[in-house]
Structure I
Amino acid sequence: MLTADAREQMIEQQVRAWDVLDERVLGIFRKIPRDHFVPTQQRYLAYADLEVPLPKGQHMLRPSVAGRSCRRWS
């Protein structure tokens, strides 16, 4: 699946499903590709609804959780 398609599917099926409807937040998800922030060997996980392991014991939040977190600040 193309990255843009995966990104749009993530927004529609994961982020919106958690009642994140603010177009500013959704626009950020559309503009900033999550796969640029994960190690190359894990890029296939960037748009899945799960935490993505990052170096040094850190992780990227699930898209649904990240969207809700952004919603609080918008």
Structure II
Amino acid sequence: MISSLVGLRKPEPAMYRLAADELAVPLERIVFVDDIAANLQPAHELGMAVIHHVDPARTVRELDRLLGFSNRLLRRP
């Protein structure tokens, strides 16, 4: 989603709601990963699980903890 096209940007809560609506996924079923900490709080307040991406290995561990399928994401075909 391109901010300039929709007139919104993170960390505006409306941006997260719009993205969820576009995906047709309830906010509480979304894991939001961002390397900018200020973008996480609004997502969390809307009910999303959030991961602050600062280290790839840590992000993968958190995805695995929350979703249980990170190992499949890392395997090469």
Practice problem: Output the label of whichever structure in I, II has the greatest value of FRET efficiency 1/(1 + (r/R0)^6) of positions 20 and 60 (r between Cβ atoms, R0 = 25 Å, to 0.05). | Solution: I
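Work out mean count of other Cβ atoms within 10 Å over residues 4-11 for each of structures I, II, then name the structure with the largest result.
By mean count of other Cβ atoms within 10 Å over residues 4-11, the leading structure of I, II is I.
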Quiz item: Here volume of the Cα convex hull per residue in Å³ was calculated and came to 113; which of the structures I, II was it taken from?
Solution: II
Self-check item: Comparison of I, II - label where relative contact order in percent (Cα under 8 Å, 6 or more apart) is highest
Solution: I
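One of I, II was used to compute helix-only ellipticity at 222 nm (-39500 (n - 2.57) for each DSSP H run of 4 or more, over all residues; to 500), and the result was -13000. Which label is that?
II
No value in this document is a laboratory result; all are computed from the given coordinates. Computed from a predicted model, the values in this text were never measured in an experiment. Cβ atoms are built from the backbone, for glycine too; each structure is taken alone.
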